Structure P
Amino acid sequence: MTTSAPAGTTAGPGIPDPAPAQRRILRVLVASQVLSGAGLAAGVTVGALLAQDMLGSTTLAGLPSALFTAGSALAAVTVGRISQARGRRPGLATGYLAGALGSAGVITAAVLGSPVLLFAALFVYGAGTATNLQARYAGADLSAPDRRGRAVSTVLVATTLGGVVGPNLASPTGTLAEALGIPRLAGLFLLSGTAYALAALVLALWLRPDPLLLARAHAAARPAGAPDGGSGTPRARDEAAYGARGGVVPGALVMVLTQLVMVAIMTMTPVHMHDHGHSTAASGLVIGIHIGAMYLPSPLTGWLVDRYGRMRIAAASGVTLLAAGALAAAAPADSVVLLALALALLGLGWNLGLVSGTAIITDAVPPATRAKTQGLVDVAVAIAGATGGMVSGAVVAAAGFPVLALAGGALALALLPVVAAHRR
């Protein structure tokens, strides 16, 4: 039954009230993100190690990260176009199913010892990563402008549980893989394939009403010039107008730079630890802490973005990533604690950039063209990540991990002139 819409919105006949619909949508997205968080952890934790084991070289160890990040670029376009045409539910479900298929391909490649198949499967596996990130837009579709940061953060924080638990299952899933006749390093992909398939099922069955289609219906029913809902605080109105004047480019730049720096340093950390005698369990712990820092601070970040503005938090992202790179470079190779702290700061800096950048983009784009634009922005983000993954192995092979970490931290400072130029 249709109920009255909240202040600032107009619900037409037969159009559901967005407030209860948003609460249900967030619950379903949270459930799917918990599952998909476990899925994305496999490639981060053991993808580079699998390539190193098959090729016997560190130089191309960053290639898996580059490939599944490049695959996520193609998936971002595909998911965005399906969502634009048919809604978030079919778009997201299709992306997660592709991620499950890629996981199965990685397992097959490990069994056959085929690097070519491994790289092709990792490319397809990247669809899960892209879909995991695209889900944050679904959380913001029906949110009021002054709550968009918190809506995005609710979806992101749900990834924490699976993202933290997943890497730390490297040892037991490896044991299970060996019992099934699968190489130990491929064990985590058994988890990722199952997790992505279940996430697709949850969305296909329960993401109703579709948030993007409902947002379009309300936008069409809203009188010309009416606000798009929420309490309409002065800061919220200012941010919405600010973003609409040209938020796509700066929002995209914020997310591109943070993704590039984060992927480059993150990709080579397990390889760096492995080369200095650390176990897979230790690498899994550090990556688990990193992924937790990528998503766990999201509620606080969302509140900060809504309270203090998108661009200030974007600037904070650059400073945090600089600190992460400096600490990673200075940390002794035998110190798991300091490497974990550096990777936690790296995850936090990425989180600040992603939440603020997503809010900037959502402010700037109306529901009618939102999914397509967001998909294209995420393509740029994915290409940046692929570049970071591709270059990272070569930099470490030529100059060492500390040089990579310092270069990444210095590059993150480019966020500051982006913020300054947009504010002017």
Structure Q
Amino acid sequence: MKNRHAALVAALAVSAVALAGCSGSTSEAENTADGPYRVLITGAVSGQGALAANSQTSILAAKAGAEAVNAAGGIGGRQVELTVVDDGGDATKAVSNLREAVASGKKPDLYLNSGPSTVSAATLPILKQNKILSFNVGPTENSSNPKDFPLNFDLSPGPADNAAAIASYAKSKNYQQVGVIHGSSAYGEVFGKAMTSALAAEGVSATGSEEYDIAALDMTAQLQSLKNKGTQALVVDAYGAPLGYLLTSLQRLDWNIPLIGNTSVAGTALVAKPAPEGVLGTPATANLVMQMYPSTVFDANDSAVNAMVDSMAAKGQIPSTLILADNYDPFGLVAAAAEKVGSSGDPQKLAEALENQEVLDNAKTAFLPRYHYSAESHAPNLGDGVNKFVPPSKLLNGQYGNPAA
């Protein structure tokens, strides 16, 4: 497994990837109608653990999305040129990489990140200043607000959307006295507040919302506080290594309680691997269900998702869950916007087109079945009935629930 991951890291570390069918030269003036449509994606290629695996999946998705749109004629007739940059999962490095790209005279037409939300929070102001269209996989408190960032669109449903879906699920299970534990990340903090509001909106009693430091190794104190308040079901926000520490803390308390993991939990491969590498099949996950989107759960009849998966798998091993495959969809979305506008050179016009539901309905996407951006919100706004809640299982090509896994 480690050797395969190392090979994929080496493959992804290439700084510039000109995809099949690419036309034009990088020496041409930027943003010209006959030059390539430049896309910059940043991710933790050299990162460790879940951060690296998720980044690799994100980049594979972008490669597959770019290949698909190039095969269909490109974006506004321009072939996509995809550049992969290693940010190590570090916001400071991501900012440096973006500034270097802008200063090089080859400013990207489109910017994608691979998370986490700390990278989003650091790069969004620079993207706004330089008028660069962007799609974001790590929502922050205001990343989907067009007044703050008019050229940014969140790919992952934001904290409020995810919290609303979890609250609805908790109500459907007749859970009362529901507690929330979340990390100190930009996303975790917003999610904690949103979860409290969403539970109230569903008429579900909340016992409290506890925050832990994402650098902490023990969450026993926060969990004990929620247990003492009579919590009967627990909503969990944890990404990567903190999830392991949180589950260990639960076992230390000998607290057997229904756990509802948000998308951060579903994006952590730890839950899909048996011990000793992971926690699948152990008592730690016996009571856990995780929030997912349709593409993360295997469906033999979903041709769009299966085509995406096949394309990604042909380019390398998919090392984490498809909940990190957001970056497949921007290419179809921007292509649909460019078709509406009649060109691909004006990011403001493309952004306005992406607020048109007819354009969104025509976009060829797979990670999410539909998007509902608007002039008021640049969040996907999935609506009811899209989220799935499933227990952990082994992964096959990034998907849960495949009988062949």
Of the structures P, Q, the one that 2.6 was derived from, the read-out being distance in nm of label points 7 Å out along Cα→Cβ at positions 187 and 355: Q
Of the structures P, Q, the one that -12000 was derived from, the read-out being helix-only ellipticity at 222 nm (-39500 (n - 2.57) for each DSSP H run of 4 or more, over all residues; to 500): Q
Among P, Q, structure where mean count of other Cβ atoms within 10 Å over residues 67-74 as derived comes to 19.1: Q
Structure with the greatest value (metric mean count of other Cβ atoms within 10 Å over residues 91-98, set P, Q): P
Computed 65 for percent of Cα pairs over 22 Å apart, for residues 179-314 alone - originating structure among P, Q: P
With relative contact order in percent (Cα under 8 Å, 6 or more apart) derived as 26, matching label from P, Q: P
Among P, Q, structure where distance in nm of label points 7 Å out along Cα→Cβ at positions 35 and 195 as derived comes to 4.6: Q
Answer label among P, Q for the case where distance in nm of label points 7 Å out along Cα→Cβ at positions 203 and 275, calculated from the coordinates, equals 4.2: Q
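Bear in mind these aren't lab numbers, they're just calculated from the coordinates by the rules spelled out. Fair warning: this is a prediction, and the values are worked out from it, not measured in the lab. Cβ atoms are built from the backbone, for glycine too; each structure is taken alone.
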